[in-house]
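Please treat every number below as a calculation from the coordinates, not as lab data. Since the model is a prediction, treat every value here as computed from it, not as a measurement. Cβ atoms are built from the backbone, for glycine too; each structure is taken alone.
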Structure P
């Protein structure tokens, strides 16, 4: 087996985020009028995206997308990363590409020349730090197995994929192709479940994919419970044991749990003086864990790096690092 050129390859929806702070009343009104669910991700069409953008308070734009956030955090630790995702040939697509390349991430997916614009996610952040996401997928849904670069997949230690990509059928097929190529090359496959509503929509497909194609699974507590329709955390842990090599379940302020065979490691959450915006918490947790894993660190050190990255990102607006995560390395090893 050849030495890997990359530590991590991330595959996901290439999305530019528009984040705005709002109050509970705005969310309640949108729930009543449009079915918006606080703290979740809802897929919307272009017309609804234009309407909501006009109604929401002034916001800030930043490159996002779950896997895009993870590879950006991974690069901030010092890892060598690459990304596969579909943008359009437009201004937001240029912004997304620039932001990743500026962090040293290789991103060479051919942009969409004709058709839908680059995807955007309208994120409403309430005073409690909860984020409610409204996503227009645009060009992102055009990602297909044609975009999966075999040389790129086979040259990465780990290929990491976001569960949100299970919504577009052709992207789901791209997942299967990527995982098969990775395993053929003797590499690892990691998956984030992304959102409990996403799991509800594709539960059976997720179960089959996790059990047959995934080595490292990331999920928050609600996503993990949704996967096998369990009613409490203890049942969830029992249901997930042995499903794949490593399962990581995040539990917000309760920290996280890493399951590896019969071994269960509890990792405390890092203290945060004030939660500003939970957007990207799970993404940066995965970045820290995978960085530690690709460096051969113990699972508890991987968990500590993950918790540090998650704590940093929820202390400010936006889903990507505001500092160099490499600064965490000495502290995690202590």
Structure Q
């Protein structure tokens, strides 16, 4: 059901208390680079993927587009897994606009985050805008943390592993990040990351690094962690390693854990244990046992993680839902949300 990939096994105890899920969702124009991401059914729809993800969480359907984020052959957004967990467990959640190009038809918290630029061509964000956004998101983290024993931070941003890789490289960490595709476009990512970090002069502050080579989700998620008065469950894959590094450099007190899926933990082209500064736990949603080819594709390396799917899975398990039951419920939601729409 889950495995400890790195660090103290007791880190999962953070999931036992009262939780509040926060979804930091945004866009980076880095996603427009051909071949960099599989998010969305086609390149024209990439900007709709994050708002559609959080609409699915709220309504069980998407409204900015008339179908869920999925490939044409039915490989669904990981938001489906998170939706099932939230539906079964009742864990409350908020959406944070972390640089969305298209706003969702849901309530969301606005921290004045800009859309990220293409880091292969220019700085991701204006530094002064990034500073204001960080300050606002830090306030959000402080206040929302008063409502729970721990905050769970998830994300949705196409091409986010590439921008995370650039931030890691800028900090001197090997950028072995995962991908939403079975064939991780490692060489393409290396080229983009090299172009981005080559603009750095080496004396930037952590916030300046994010503003130059990161993305608004990294900015907002790390700020929330810094503002929180409670522990943080970083719900995601290799992007969360970059977010944890940034947060630790900017004042996060360090009580936290990264919870991802087994599909990220077993990705041979990445190494979340090596790049994470925090304990790492991997949950297994058992999708390889599904009767649905679109869900089994996760075990073949498609999608892998996103929208807090790994943490959502572990939260369900920790609240007494058996893995077989959870898979059946995911399949029911798949039939309703994906098969009836795609």
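With log10 I(q)/I(0) by the Debye sum over Cα atoms at q = 0.24 Å⁻¹, for residues 236-283 alone derived from the coordinates and found to be -0.89, which of P, Q does the value describe? Could the numbers behind the result be given before it?
Numbers: P: -0.89; Q: -0.80.
This figure was derived from P.
Taking 0.95 as the value of FRET efficiency 1/(1 + (r/R0)^6) of positions 44 and 316 (r between Cβ atoms, R0 = 41 Å, to 0.05) derived from one of the structures shown (P, Q), identify that structure. Walk me through the numbers before you get to the answer.
Working: P: 0.95; Q: 0.75.
Traced to structure P.
If mean projected area of the Cα convex hull in nm² is calculated from each of P, Q, which structure is the one that comes out at 14.1? Numbers along the way, then the final one.
Values: P: 15.7; Q: 14.1.
It traces back to Q.
Relative contact order in percent (Cα under 8 Å, 6 or more apart) was computed and gave 26; which structure, P, Q, did it come from?
Numbers: P: 18; Q: 26.
Computing relative contact order in percent (Cα under 8 Å, 6 or more apart) on every structure in P, Q gives 26 only for Q.
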